[in-house]
1. Here volume of the Cα convex hull per residue in Å³ was calculated and came to 157; which of the structures I, II was it taken from?
2. Ranked on FRET efficiency 1/(1 + (r/R0)^6) of positions 252 and 428 (r between Cβ atoms, R0 = 35 Å, to 0.05), which label among I, II comes first with the largest value?
3. Between I, II, which one scores greatest on relative contact order in percent (Cα under 8 Å, 6 or more apart)?
4. Among the shown structures I, II, from which was the value -20000 of helix-only ellipticity at 222 nm (-39500 (n - 2.57) for each DSSP H run of 4 or more, over all residues; to 500) calculated?
5. If you rank structures I, II by distance in nm of label points 7 Å out along Cα→Cβ at positions 44 and 84, which sits at the top with the largest value?
6. Given that Rg and Dmax of the Cα atoms in Å, for residues 340-451 alone, derived from a single structure, equals 19.6, 73, which label among I, II identifies that structure?
Structure I
């Protein structure tokens, strides 16, 4: 058979390599910065753009979508061409994809620093960027599927299965979670509210981890690990079971993020059951990866690439065991809202995603530049310093989490809370935060060593933009094939079946989603936010307060004694978006309304240690200086009414009058307390929102 000559596009791979490295350093540096801010908050330099609460989503987006995202595309653009024995479908689409993705990342950093955020974890970007993400994802999908269609290799290798599942599912998740009503160019409200919004968000949030941080990296594992070990994948059958079981089960598990919340018990139980089922396919994949190295362990000791891969796959196994364990209510009761969750996430991020990315870089660059790695010794040094960084990081946070949880729940023999002041628990774990930042510094140092090593490697070699290759055209003669082999040669049918597999769980959750919306018990005393409170709530979101404070009191005695009556689903019916939070760096705020005078809140925002000595909360003096922007007040009211909040028709024309009256009352009260503040300042709206929280229902008297 005559061979066809064609050329692989290595230039696009090089672009994504450089972006991966650059954004990795940026994202990890911001991560180290915010780790230090947790015990030295003054390092925000007193400006709004560098507080922990604004930098935290910049860090998560930079690491997930910039570092890992570019790492995914780097690995896919190299492996897909070789697996399909074809150049990418379109060089133009490849370039649009690359530059479009970098534009999204830059705009994300700028807008998040400026406070333009939806507050929804891993989906903080506002609606114009959501649209841009959709367009660039479509470009990537066309380019990928076009390459698969024109392939010369008939059967799609297992790595391609995971790439297909990633592209399809991320699209479904992104669109479903990003349905929102614009208020202005950089502000929107989600159409979902309260409990419904929480379920949609964690259906997205959990599966963003699954189908952006897991499935594409499993595809990379299945391609690069056998290449690096020079051995075939351990089990073809196990890879089939791993793939289909994983994509079918993963999509159901989102509700385990909402245990002991106002979400109905049946939904919580559904998430728990499927989370536990996830252990089987996840560990099947880990075993398949590790056993691929059977007979090659001597090589593992010698080759740094394989060392990184072994730890990466092991970290994947650890994280995918710990996740289901955290979905058990007994474990969740201890771990949720503590630093345990942060440690769990970083086992996956630093170990699985980070180390596998480093392994691919160490394997890929010498081949693209046609040379040997500059220094195996430096690569091994990177491995050990990075590994110690992970140990320092995770171990300190596990210890901090246990300290937090035990102190939160401790009672005296008289039945009183042993540590009623939340700040007592924070001060106890400051040393662990210091150790965590040391771990982050070690990990980042390893990355800098890698960059030097790889730069020297590239400098010693010669890069070829268009690498010539030969392959026989795909045999289209009909061949009797059965089962999965038949499916592997038909990408359209394969994609349809994979889409059905991930939609089943999503649709079964979507139907009850409607029932949740229509069957949340009505609480007659719960009213829409006043115009001033609504403005204050949007300022709360702008400043990222939900990154440190929850608004969800679980039905534990320790929480009801500390905060007040546990949360009711009906309290959140007008919350667009929900603000339950994921981590308590500060106390829960659901019942803070009426607990302190207006003057306390004023001083607490301007100088937190004045009211709470030892507080690690940054100061927000600009709230007392900035004039409240009311130019979009009418649009806020109209947008809220359009998604079901019962503001009277035409209320936007009189809302400003009500806002000024309420603001004047708060300002006069502050002036009586000796605080000269004008009624038109942002801090007035923030105080109004704080004083509203939890006051719609009768709160149990605290001891």
Structure II
């Protein structure tokens, strides 16, 4: 097709020069057209037809990314014919960096002098193919590459001259979770060894970024001859022999590659931030595999992003009400991995089975092909638990049918983030009760993350042992992971101390909230701060549920927008610097049962406004052990004497955390006093 195009174009160009030029003339000869890709080169030759000397000026259109020898000046090239010279060549180099579209650069004879009397074929056209410029993010799971041995969209394959050409790269059903992937192998076929390159079909534009990251899943199914290298180039032409370009190893990849024949996908990560400002190709080079013996490499889930996806961790507090998950899909914050031998047509999927008819993610094995399910719902990223001392996993769960199977909750600090769970170490959380199979009522389960504290941990829900004919099923909703500091009948972070809990002395400040007559208003003498990412339409506000039917300030998350509360009611600063003992008393009740805990803390370095988590807060001694049970609906007086509360600017805070829009405990505070001796 390309040959026919050139013949047609050449014929049409000659047709434009039917007049016979008499005397010495200059013509482009023998080629009037050529085609190159950005980064490539060509040449054009001018020839005199007849004797003589003279000067020829050639003008060049679309010359922004073109350099020539002789050098072009202001879009023009000067050629001198003398001393018997009858041919002059122009060497042409096309730089990368166009606007992403093909273009034509025309070399035209503009003028001539002396013995040169005319022009024959006076134009040479250079057709320039633009290298596709790929913007981030880029992702390929290869599932649309459904033809075995085909090269996937988004990539090209180049076999280095002299290597095998009948094997190399091609799509196969070898991906993670039995999906599609692209495989490199040399086994079988013609004699010889492979040097096959799978290269991005276009250069990745990192010029305007501040960071970039590469991740992919890689497995070696067979051992044998053949090695894999992952490289990048800034000067590859976009097509043809890659060995003509300069390639360097992608940072940090070689040390992460799986062992040959290990037969388990491994997630590979590389920080490309050192390459920002460039336009680069990424290539996977498979070299040295032979027709008689060959390793294999399966590549899946190729991703390049500028937001650190796959590198950063889930920070706390984390919450997912799953309402953004469409039916039959896996939630965006999670992945599903089915072990080898598991039923593949059941497991985890979203549907409208959540609390209040909202979305939830459900586990079932009923129906479909024969077999038993072993399906894992795993957090898409690890949770950063490295800087906290206590943490809690909370979720709402019900079981709508009984039968075979069970649900386990596990964590791992060495899972790679994708692929087989068997290559990682998983530990099971204990100390909580799941609903009875078929009870069909939602309950809130809280899991102490104590064993995983101090680590970066993936959390997984393993649904295992259920069959297509008999299965316990589970619906999971409102998943949250948060730092906890004790409270609600638990232990405090600090020791109780030896201070007298007298509750007597000079009143420094008191609040009975009677002046707070507008429902949901924040009382005078306090501010409310909702931490970023938490609900903002509930939290703290005055209500008529104080002691003896008086006013009080209540915390609740029920209703309103979806999400979780992390609301702080912070009292104005008080000066306790002139006292040797401080007593804090208040009345508290919890009217409703449900998610949501309350902690009472103080700080000497809070600024008085804004996010409190940037300051140091200490729990008031003994408060957690004195709080009433959730939903007990009876006021209880709490008295504590914080041994170490000193200073001229002390803040006391009531933190309400993890209450949800669908279910929420409430906490009401009345008759707060701070006294000093």
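1. Considering all the candidates, the number was obtained from I.
2. II
3. Comparing I, II by relative contact order in percent (Cα under 8 Å, 6 or more apart), the maximum is at I.
4. I
5. I
6. I
No lab work stands behind these numbers, since they all come straight from the coordinates. Quantities reported herein were computed from a predicted structural model and do not represent experimental measurements. Cβ atoms are built from the backbone, for glycine too; each structure is taken alone.
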